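**Q** Structures incoming, each one as structure tokens.
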Structure 1
């Protein structure tokens with residue numbers, strides 16, 4: 001049996017990386033790269049995660065989705081959505097399925113066609129409601145943080161105790177599940193990515209009825225361009241619906 005860690009590059013899976021009792025039983029680590037992670041995540045991967053994996057002798061396998069868009073193969077999710085004239089939306093797991101789960105299964109099926117597999121998923125103990133093994137087909141699923149009853153705060157403390165800095169929140173820069181503080185950081189820290197998010201949103205065939213964010217004005221959706229035009233010193237001038245439903249957790253972040 002081959003055992004691998006599905007790396008989201010966030011707090012939970014980074015904590016697992018630093019656990020010798022888990023990593024000793026792990027054959028390799030897999031990261032599904034959509035091409036749209038925040039720059040801070042790529043920087044953390046290159047500065048901390050990759051050197052550490054080399055140090056402990058565990059391979060990092062990076063996979064990319066491949067989708068045909070108007071006759072061309074795209075390996076970048078943003079480019080594919082632009083070609084399809086759609087945007088990722090909260091009620092449809094299109095992005096996770098096509099750009100995370102599918103390329104991982106493709107690699108595993110082609111590389112280990114006859115091998116039994118065990119996947120390590122980094123759900124913290126206080127996120128037990130996110131457990132969903134149906135996406136992993138015939139694979140055995142291991143939740144070490146839940147076994148250890150480690151919450152997200154426990155993971156933060158554990159990472160610090162190992163001398164590592166806390167990784168940034170992972171996820172695509174145009175993810176519709178972003179919180180207000182994440183959109184705010186994108187707008188003021190990465191204005192180039194904010195503009196790309198605007199372009200992606202406007203390119204959607206159902207624009208402006210369907211938007212990337214949860215910004216609202218008098219209960220009606222606000223587009224990122226609307227927010228940008230009216231922007232004062234803070235995004236907190238606008239209503240923001242956090243929509244209590246969280247993502248499925250399939251991004252493993």
Structure 2
């Protein structure tokens with residue numbers, strides 16, 4: 001646990017440094033397109049990842065790294081950092097709030113430490129395995145139980161527009177049965193909102209390890225259930241308190 005606390009302290013420091021870099025948006029953009037024409041990275045994604053990786057390796061040169069923008073290396077220490085340098089790049093590009101820096105550290109058992117820092121909403125979430133979850137150093141818990149017809153659900157949509165028709169079937173199925181839907185635009189933030197009780201549940205397809213690692217630990221340590229399974233050829237993630245998670249799993253169309 002002492003090691004986890006030291007790693008958490010480093011992850012929090014790095015996330016805040018990246019936030020200070022990113023909060024000053026550039027006057028022009030250098031875009032790199034990835035899976036589709038609406039899936040892109042900016043020069044600030046790359047700069048943030050470089051800052052994060054350089055700082056990790058200066059402090060812990062034996063650790064491995066998995067980064068969204070390609071900064072991957074195999075370590076020798078048994079620990080691997082899983083980095084999303086800007087989760088919610090589209091929000092960041094448009095000047096919308098809610099984007100974050102997501103940093104997790106995993107060992108052979110699973111995720112050990114998770115930090116999600118969202119400077120535009122003055123929110124820093126963190127968790128350690130079996131150590132609880134915190135928002136700005138205040139302990140948090142998810143909402144449970146929640147009746148389906150009182151549930152506020154967060155979601156997001158795929159970069160591949162061909163997948164969106166399937167995703168809309170979930171929305172069409174749920175919307176008449178729940179309180180309402182919110183779309184923040186950043187997966188790690190949505191998972192942390194579940195952890196905090198600011199939304200009751202979260203559903204999204206196509207999340208990658210760097211989208212999930214930190215936020216999922218924070219949600220689980222706050223009492224939520226986070227599951228991912230194959231649905232219509234996509235990975236479908238559902239996060240909510242145990243009672244609502246069971247209800248949502250039944251309501252999603254086959």
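**Q** Can you spot which of 1, 2 the value 0.65 was calculated from, given it is FRET efficiency 1/(1 + (r/R0)^6) of positions 137 and 177 (r between Cβ atoms, R0 = 41 Å, to 0.05)? Show your work: numbers first, answer last.
**A** On the way: 1: 0.95; 2: 0.65.
Going label by label, the one that fits is 2.
**Q** Let me ask another. On relative contact order in percent (Cα under 8 Å, 6 or more apart), which of the structures labelled 1, 2 is highest? The partial results should precede the final answer.
**A** Details: 1: 26; 2: 17.
Greatest value across 1, 2: structure 1.
**Q** Out of 1, 2, which has the highest value for mean count of other Cβ atoms within 10 Å over residues 65-72?
**A** On the way: 1: 12.9; 2: 18.4.
Answer by largest value of mean count of other Cβ atoms within 10 Å over residues 65-72: 2.
**Q** Another question, if that's okay. Computing mean count of other Cβ atoms within 10 Å over residues 185-192 for each of 1, 2, which one ends up highest? Don't jump to the answer; show the numbers that get you there.
**A** Details: 1: 15.4; 2: 30.0.
Answer by largest value of mean count of other Cβ atoms within 10 Å over residues 185-192: 2.
**Q** Output the label of whichever structure in 1, 2 has the greatest value of distance in nm of label points 7 Å out along Cα→Cβ at positions 145 and 193.
**A** Max of distance in nm of label points 7 Å out along Cα→Cβ at positions 145 and 193: 2.
**Q** Here's a follow-up. Here Rg and Dmax of the Cα atoms in Å, for residues 49-120 alone was calculated and came to 15.3, 43; which of the structures 1, 2 was it taken from?
**A** 1
**Q** Here's another thing I want to ask about it. Work out the source of -9000 here, i.e. which of 1, 2 gives that when helix-only ellipticity at 222 nm (-39500 (n - 2.57) for each DSSP H run of 4 or more, over all residues; to 500) is computed.
**A** The correct label is 1.
No lab work stands behind these numbers, since they all come straight from the coordinates. On a predicted model such as this, the values are computed, not experimentally measured, just so you know. Cβ atoms are built from the backbone, for glycine too; each structure is taken alone.
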